[in-house]
1. When helix-only ellipticity at 222 nm (-39500 (n - 2.57) for each DSSP H run of 4 or more, over all residues; to 500) is calculated, the result is -8500; to which of the structures I, II does this value belong?
2. Taking 18.0 as the value of mean count of other Cβ atoms within 10 Å over residues 97-104 derived from one of the structures shown (I, II), identify that structure.
3. Compare mean count of other Cβ atoms within 10 Å over residues 225-232 across structures I, II and report the one with the greatest value.
4. Can you rank I, II by mean count of other Cβ atoms within 10 Å over residues 113-120 and just name the one with the largest value?
5. Hey, relative contact order in percent (Cα under 8 Å, 6 or more apart) derived from one of I, II reads 15; which structure?
6. Of structures I, II, which gives 30, 56, 13, 1 when P(r) over Cα pairs in 20 Å bins from 0, in percent is computed from the coordinates?
Structure I
């Protein structure tokens, strides 16, 4: 095919991808509006805008500024983080059923949080977040180190998956043993395990924001190398890629993104697993587009699930992790039945 024929085709592909990106941004904005205005106390859009731009101290102002905005902001951050981390994890393991928890991040965060209650008497949400993030980081380092044992040039997809499964099972057993010994640890773990963005103030958002930003930057830097790895490790080496460095950057990004999300919101199942499958038909296999698409779809999905949880069980609400499981499990089964297994 001549260069004159290729150029219009590439321009058309870029234009289509740009339009899809704009549509996904619009979907996230719409989900943000729903999240801010819908709840146990519905707030008209005009009142919500007034609360953000010219607050007068009314009840609606307090609801919007103190409750809804931090909750929505955390939902956007967690959705983006888990969506991008899921796409990275599936790309690095070349496993369409992989999710960020495969690195042991989720169970590492859970173990550190309950251990902090028993050993250090941690009682505040902010303390739990820091211990949870530290536990997630340590668990992923252990998985990455175990995945390198006996390998050449860094961990392979198979050794990462096996090491992650083993570390996750070990940490889950330790966590279960701890929560049986302490009622407070059991209460915290049970609430955290259900997954929620409610009850988190602006302090939580600001504390996890730097980790998510750094994780997103590393993910975007990792995208070209991941594209090369998808062609096979021998081809990637021939293209000048450092396999160990590429995997290390990817694992670090997944750890920061998932660790920040699960430490602040708890276990949010199916976001990292399902979202890349929704993004891939729109973006193709190019991770430079797949990652931002996955992040935006993850944010929209998490916010919509949170809104559904607020309205299906009045006057109470279902935790967003429960809603995601109820939506994600049958959806993923249907997705697998309708499509042939994806080769990554």
Structure II
């Protein structure tokens, strides 16, 4: 059995609806092959009026599941910080729309049992359990019912994984966690990963940072701290600005092609994707895989307190100038940059 995991999918713009996407790889899906994507936004027409504790509320286009219809049968994870952005009805509509498009969902639900239930996928090779959690630092609608499957604490997560192991050959943990745009996991993220591995996780896939992060193998468990975005729509604010706009690093997306064979640990290969012109393609320049290899080096070099010290220093540099260069200027675009420079020049001439 084979599973291809890709990053965040958020389809909000009408232009993408002109065609259905072909599956990202030949042979997927099939009888023993599936694609797993992180479905970032709810499907609805009315925004939840209750503000989130941080960040805007965003909606997927009502017909967005049809874009990935050819990927079915597939799997969609829903434990995200945005999944209640269209309210409770939006969550229900999302689950039903994805189901009608041929996708099983995990990580959210209409009641507590549905919210916390793992997803099982079984073939002649074995049985895979998929767990999906959203973490509090992403600012979801915390512990809301209906709602997403919120991180229960390390101790409880350990108990859940250990319990599921008796019903599955492998446990895949998909986490929506951490902060955004910085290409390195927080020291606490690595601590959580180590605990999940010690509890029995066979593979960990991360979402939410919107950039490709490093990866490491803990014991025999591959940990991908963030796959980045597979496709995320640019969203205008209606006033000449942008709520979300992709910088080049946001256009890099990682895929993980996992092979499961009974009696063996999962084996994998990584795939580079690139988002451009309302579509995503395999990237012959390998930008995402090169990025992953580069940002994985500190994870190989530093552990424990040494990594924490290195992280603080690197994060400080990013906050001072890295963010402004990699994201601020690029997200403004040339027109926005010209407007900004013109405004600054005008202010200078008035002094």
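1. Values: I: -26000; II: -8500.
The read-out was computed on structure II.
2. Numbers: I: 26.5; II: 18.0.
Among I, II, the structure yielding 18.0 for mean count of other Cβ atoms within 10 Å over residues 97-104 is II.
3. Numbers: I: 18.9; II: 27.9.
The structure with the largest value is II.
4. On the way: I: 19.0; II: 16.0.
Largest one: structure I.
5. Numbers: I: 29; II: 15.
Source structure for this number: II.
6. On the way: I: 30, 56, 13, 1; II: 30, 59, 10, 1.
Traced to structure I.
Rule-based calculations on the coordinates, nothing more; no lab input. A quick note: this is a predicted structure, and the numbers were derived from the prediction, not measured. Cβ atoms are built from the backbone, for glycine too; each structure is taken alone.
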